[in-house]
Structure P
Amino acid sequence: MSRLTRTGQNVLTEAMMRIAVLGGTGLMGKLVVTAARDAGHDVVIAARSTGVDISTGMGMDAAFDGVDAVVDVSDHVTNNAKKAVAFFESAAENIAKAERKAGVKHHVLLSIVNCDDPRLKAFGYYQGKAAQERAVEASGIPFTILRSTQWFEFGEKTVSVMGFGPVALVPRMLSRPVAAKTVARSLLNCVEQGPSGRAADLAGPEDLEIPAMTRTILQRRGQRKLLIPISVPGAGKAMRSGALLPGPGSMSAGPTLEEWLSAR
């Protein structure tokens, strides 16, 4: 299947794909689904609410039927390293099994910048994401892994999860945050470009302290909260001192925080 798009006087033909989005009902999943559909692709939303469970493999055979590429933005938030590693490894095995059965030609995984950095080992969730990457690499399915920094939306999510009435706990982190919508578009670009292994890390255009960023977002939203910065046990010093920042060869993409706030 193909479509015609027009840029000036040039007519380009682009192949359409059938894309399954794991975690397609979450924040990032919805953005990827929208971006893919806007580009004319056929999208399968795969989530527990649509009958797909990556922890058991339930529903994946049907979801992957006729699919060209799978985008995995599913999540399992826990800071227990043993639980995180077990979940992500098991899920990756279930996904790869269903992909092989369906003949899927490309697996695209969203991961986190520096999730395998030894300085961040105490953060169990990162150990889980690193294990997920290794499982994808060993699966035999052609893949692309895109690591991104924290999103602007991370601040609001943290407040909703760690908020207690008028008070909220916010981790002390130095990051180069990026807009979730920018990440979604980059994931779609990965799909359309084909398997490339590890893609360049994706980050925003400016270094920001997460507590300060969160405070700015809440002020612009008209929300009044007392934010209390806290250090993540075992990894706090590393997170404050630059362990979350991307290294050489990373991609920087806007908008800035101010541009993102103004657009919203």
Structure Q
Amino acid sequence: MSNTPYPTLAFVGAGNMARSILGGLVQEGYPADRILASGRSKDKLTALATDFGITTGSNHDVAEQADVVVLAVKPQGLKAVAEDLRPALNHNPLLISIAAGINVDALERWLGEHHAIVRCMPNTPSLVKTGASGLYANRNTSDTRRQQAEQILSAVGTVQWLDDEALIDAVTAVSGSGPAYFFLVMEAMIDAGQRLGLDREAATELTLQTALGAATLARQSDVDVAELRRRVMSPGGTTEAAIKSFEHDQLRAVFERAMKACAARAGELARALDQ
């Protein structure tokens, strides 16, 4: 591993998540000349090079130069990419996989059992340095390499280490897919605001600022979100009427079913792709 405080990073895969993490790192001050990327789409690679000033190349080229290789390939394509990449990893870089549903056992079979591997479930707000990532390390990962993985991911948000790999599916359901849940809620609020008479611009601005304010208040408060909700409600008031409607429609159960479906799908992916 390099002694520099900025190890050379190679992103194998140039999709949305790679762009989010890579872009967040550059915005945080990570040197662009220490970041490499590869991928199937020449257009996406060109955009990464143009937007962030990084270097691009083939999978083997970037991996051979890297201290840390981030596997940002879609789960369905990771086995083929990993097996092809294996000869380029003889220098034993730290490997970080952000592919949903691909467990460490599979990664070790495809890449080599001796490698230090960190399995990560990040999310797209990493692009604006408000990401949330769950991390699980295999037995070969030293404390130093765990710190490296944490340094990379914490540069773009919060990090939670997991002792049980099975909990990655729960992280997927909570934070990995979670931004989409909030975007759907915002979308619904904007649409409802329009139907109540607001123009779309006003409904959008009020909704987004309210979401930001609620999250910021919850983050900075010394009480839990249930208490914050109760503090907004007055007996017989407007907020209580809305909350009673949500509870009557079993909003909590709707979320639980959706998140269980998300976690189950992650498990299905693992079983289907662990070959």
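Determine which structure produced the value -11500 for helix-only ellipticity at 222 nm (-39500 (n - 2.57) for each DSSP H run of 4 or more, over all residues; to 500), calculated from the coordinates; the candidates are P, Q. Of the options listed, only P reproduces it.
State the single structure among P, Q that was used to calculate distance in nm of label points 7 Å out along Cα→Cβ at positions 20 and 52, giving 0.6.
Among P, Q, the structure yielding 0.6 for distance in nm of label points 7 Å out along Cα→Cβ at positions 20 and 52 is P.
Between structures P, Q, where is volume of the Cα convex hull per residue in Å³ highest? Don't jump to the answer; show the numbers that get you there.
Working: P: 136; Q: 151.
When volume of the Cα convex hull per residue in Å³ is calculated for P, Q, structure Q comes out on top.
Ranked by distance in nm of label points 7 Å out along Cα→Cβ at positions 76 and 108, structures P, Q are led by Q, which has the greatest value.
Any read-out appearing in this document is the output of simple, stated calculations on the displayed coordinates, not a laboratory observation. Model, not experiment: these values are computed from the prediction. Cβ atoms are built from the backbone, for glycine too; each structure is taken alone.
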